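Engineer: Each structure below appears as structure tokens.
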Structure P
Amino acid sequence: MRIVMFSRFPSDVNHPKGGVESATVGLVRGLAAQPGLELHVVTLERRLSHTVVEELPFATIHRLPGNRRPMILDVFGGPGRRRIDDYIVGLKPDIVHFQESYGLGGPYSDIPTVFTVHGFDSLNLVTERKYAWWLRAPLWKIAEKKGLRKHANIISIAPYVTEKLKAESTAEITEIPNAISPEFFTVESKPVPGRIFFAGWINSRKNVMAAIRATNKLLQQGMDVSLHIAGDVADQDYADKVTQLVAYLGLESSVLMLGRIGHKELRQELTEASVFVLPSLQENAPMAIAEAMAAGVPVVTSNVCGMPTMVAEGKAGFLIGPNDIGSIAEKLAVILQDSSRRDEMSKFVRNQAQQTYHPDSVVSATLALYKRIIDGQNRG
């Protein structure tokens, strides 16, 4: 079976940038372990002036040059989408799997196609409130409605996404969680007492300032805690406010800003973390939570959007109001101060992650869907 996947793909598989890249790496590497598959990943990148083809041990990566047109104008038949289509058709795939917003441009009439929906730009923009969000969000809402209705087969990464999709699409929706790299399941937990870990973009949606304020509250209560923050800056203005907050609260010795880190460094942080915190305002199924669970780290995260379907209250960790600093601090303290309960949660999250996010289970479900779509197209 020749599979062509359109997605984002990192230049270094050990340093993916964002959830979609991480999910794509996890799935592609998992598929590559199966016999009889030929894998091609196609990307569209503005930084390139010509097509670059990379032969990796597990897949062939085709990096196409993008253009300066805004994505929302390029998705539906723009020069970027036309370049994608011409190239993919030339690869003669048995199935095409879109993992990115260009999938909204529609399926192929003569090639079996499936589209994984990782989230909704229309919702992210409202939360992040960046770059004329008030204009871009409703435009993306229109684009999402138009694009989703074209597809007959859609993969949803979480129940929250499924609920949103059913309001916009009559497609066959199959829930398949994102796969995470198998190395996360081998992390040996050696938690540093009082160590809190956050991983995510540094922007208003991820809401790391709430984690900083909760850490400060614990310190004021006399607890010996520290907060490690890993993540690339997605909003410089917000990042500046984070730095100012740390200085204002005098937390320079208690809050460590790591910046963007690779998988090796991320696994080391998870090895030493006593608890993972993500007080996001809007999420679908964050890869960072799945990776923390695979590493056996209990999670404190928001009680909104897709996060409650990932974190079982009181078993995997706790759900909190994203801006309820008192509640965040209280739940962090429960895990940090009760080692036996933390150990119980650690075992629970490892088991749940193994069943849900391990590449073996994700790949099995994905391949079954590919075969069903191909057989259905052939019968048609």
Structure Q
Amino acid sequence: MQNQFVAQPVHGGNLVWAASLAGCSPSAILDFSASINPLGPPLSAIASITAHLGALRDYPDPESRDLRCALGHFHALAPEWILPGNGSAELLTWVCRELAALTATYLPVPAFGDYRRALEAFDATIIPCLMDIDGGLAEQDVPLRLDQPLAFDLGGCGVLFNNPHNPTGRLFSRESLRPYLEQFGLVVVDEAFMDFLPSDTQQSVIDWVPTYPNLVVLRSLTKFYSLPGLRLGYAIAHPERLRRWQQWRDPWSVNTLAAAAAIAVLQDIDFQQQTLDWLPPARTQLFDGLAQIPGLLPYPGAANYLLVQTGQSAVELQLRLLKQRQILIRNCLSFPELGDRFFRVAVRTQAENRQLLDGLAATV
């Protein structure tokens, strides 16, 4: 029987699984499989967690009032338009419950695997729509083309996608998304990686939410601020919708330390700027280095990860890197439309990027 620790993980960042194959401790793995900011967690988060340890004796506020106020200030929205959750994954569950009540949900693919999982949990009718793929990934400036015949009346349907797109890193312009809001009954935009773009190039649609009651935006605080272990995300949507979700879910979804850390990092302008200064040159270095390795074809991306096409099995390449270099990359088996000829790598520090490039050059 296959060892449970050897089974391929669905998500990146499974260091226990990686260490079991590499024969080392999880802390020894250099992780390029999870797209987490390598500069954090911020010291402001650590200090806030330490300062609030005494509050562990009390239940957290089930309404997360202080955090909602902080997020409202950050996005210039009233707090009732924002709902924090136990990671954006929890909030994805509730929006997929709403999508499942519609006639169908259009799902541009390749797509983050949790979208299908959450939709199927509520028996949603899913219509996968293949993004342009031609010996790789061609350019497509919208996640779903509306100039072709679609199976259902869109007014009774939903659409779910992320921007920037995962796994390609492609950034869709906000204006290209407006027709979706005018035609679909419910539009869900996952902006988990939007924070990694400077404010003058972001394509967020958060400011459209008060105008379009059929729009839901999901955000993550764990990737940009390196806090995945705390599980913290939030949704921005019409207050009536969010009150409904609050009734559906467990009463204490956001723990005290997560809320305290989030309030602190939202005010940490120095860390935010440090991250925005780090990413462009580090991403360019990684992209250029990958492009110079025979057999690898990286795709340009706007986020903190790069999709790479390879002429060999990405699973075998992943295992060789693990065993020989203790480096973990993300194979793309969880994106069925890509299969075993693609892998995804996070952008890390330039020194760590060099370790990956040296490992790939010796392994490919």
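Engineer: To test your reading of the models, identify which of P, Q gives 4.3 for distance in nm of label points 7 Å out along Cα→Cβ at positions 98 and 314 when calculated.
Structural biologist: Here the read-out was taken from P.
Engineer: Supply the structure label, taken from P, Q, corresponding to FRET efficiency 1/(1 + (r/R0)^6) of positions 146 and 242 (r between Cβ atoms, R0 = 41 Å, to 0.05) with the calculated value 0.65.
Structural biologist: P
Engineer: Moving on to the next point. From which structure (P, Q) was Cα extents along the principal axes in Å calculated, if the value obtained is 58, 55, 49?
Structural biologist: Working through the options, I get structure Q.
Engineer: Among the shown structures P, Q, from which was the value -13500 of helix-only ellipticity at 222 nm (-39500 (n - 2.57) for each DSSP H run of 4 or more, over all residues; to 500) calculated?
Structural biologist: Traced to structure P.
Engineer: Same structure again: One of P, Q was used to calculate mean count of other Cβ atoms within 10 Å over residues 34-41, giving 15.0; which?
Structural biologist: Going through each structure in turn, the value belongs to P.
Engineer: Further question on the same structure: Using distance in nm of label points 7 Å out along Cα→Cβ at positions 306 and 338 as the calculated read-out, with 1.4 as its value, let me know the right label among P, Q.
Structural biologist: The correct label is Q.
Engineer: Relative contact order in percent (Cα under 8 Å, 6 or more apart) was computed and gave 24; which structure, P, Q, did it come from?
Structural biologist: The read-out was computed on structure Q.
FYI, it's all coordinate maths here, none of it is from the lab. Only a predicted model underlies this, so the values are computations on that prediction, with no experimental measurement involved. Cβ atoms are built from the backbone, for glycine too; each structure is taken alone.
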